[in-house]
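Laboratory data are not the source of any read-out in this text; all were calculated from the coordinates shown. Just so it is clear, the model here is predicted, and its values are computed rather than measured. Cβ atoms are built from the backbone, for glycine too; each structure is taken alone.
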Structure 1
Amino acid sequence: MGILADFFVATPDDALKYAAPGSFQDAALKLRVAPVEYKSFTTVEIGTLWAILANEEWSVAKHDLIDESLEGEEESWLFRFPPALVELLADATDKELSLANAKWATTEELNCAPSDLLPVTLDLQRLAKTSVATGNPMYLWGSL
């Protein structure tokens, strides 16, 4: 089955509603949030992409997303992308994304073809541009 990983841009209130148990039944919320749905992405993979885009050595202290998980919720989590990562994603050129994909694909956590990651990075960039344009944060929601 794997880990579910939804990326989206939303108001903080809608993000918390999306992370709440049973939110999958709220069709209007899902329409507003319009998540892109993947599997097996966690804060480790996203933090690694951040370090690659910033041309830095990965560090959990610097390249971690902001935990906004609901208290008491153990099977799902909610993380907000820091503004620095959102800006890097939004501003990346096609060449920078291509180079990032090539490096990201070779990481121990992913170990895949760079072309497998292209839809993910394009979705992340689109969401980052939406986040910048709207002023709403970008999120990663995950669940077992």
Structure 2
Amino acid sequence: MAYALDQKVEVYAQAVRGLLDLEPHPEKRLKYLDFIDIYANLDDNQRQDYATRYPREAAEMSGFAERFIEQGKQKGIQQGIQQGLEQERLLLSRQARKRFRAEVADRSAPLLNRIERAGTLADLAEALLDAADGEAWLAALRQAVD
């Protein structure tokens, strides 16, 4: 695409405006905005000029990107929490296997998988240590699930 250097900001604005008009999907908008940014390669002064001359587009894309990034962060946090819970469940299952043998650990696994709170799993770690036998552990686990 050929354009004069002094038209760079205008071309960038037209590309962003076209993206806003034509692409409704948020993930694709963000991806295509990255392509536009890479291709345009605006310097800081040109970005400032763009924000001044095209405040609606700049604000909309900036707000959109911030919202989308925040959603990504929240999703990442949730995935991290889920991975942490899974690791805690796995550890409790391994400890139950070591302490009470495979049969008790196998019976524990479905119950552990129903627990969604880290605090409950931490309490169960103590219950596992305090349980006199596998049946006492399973009883504590059932109580936590109910």
- Task: For the read-out helix-only ellipticity at 222 nm (-39500 (n - 2.57) for each DSSP H run of 4 or more, over all residues; to 500), a value of -14500 was computed from one structure; give its label from 1, 2.
- Result: 1
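Which structure, out of 1, 2, was Rg and Dmax of the Cα atoms in Å derived from, given a value of 14.5, 42? Mind showing how you got there, number by number?
Numbers: 1: 14.5, 42; 2: 27.1, 81.
That value comes from structure 1.
Quick check: 26, 27, 18, 16, 11, 3 is what I get for P(r) over Cα pairs in 10 Å bins from 0, in percent, for residues 62-109 alone, calculated from one of 1, 2. Which structure matches? Write out the running numbers ahead of the final one.
On the way: 1: 21, 35, 32, 11, 0; 2: 26, 27, 18, 16, 11, 3.
It must be structure 2, since only it matches.
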- Item | Winner on distance in nm of label points 7 Å out along Cα→Cβ at positions 22 and 38 once structures 1, 2 are ranked, highest first | 1
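Which one of 1, 2 has distance in nm of label points 7 Å out along Cα→Cβ at positions 102 and 118, as calculated from the coordinates, equal to 3.3?
Numbers: 1: 1.4; 2: 3.3.
Answer by label: 2.
With FRET efficiency 1/(1 + (r/R0)^6) of positions 14 and 70 (r between Cβ atoms, R0 = 30 Å, to 0.05) coming out at 1.00, pick the structure among 1, 2 it was computed from. Intermediate values should be presented prior to the final figure.
Values: 1: 1.00; 2: 0.60.
For FRET efficiency 1/(1 + (r/R0)^6) of positions 14 and 70 (r between Cβ atoms, R0 = 30 Å, to 0.05), the value 1.00 is produced by structure 1.
If relative contact order in percent (Cα under 8 Å, 6 or more apart) computes to 36, which of 1, 2 did it come from? Let's see the in-between values first.
Working: 1: 36; 2: 17.
Corresponding structure: 1.
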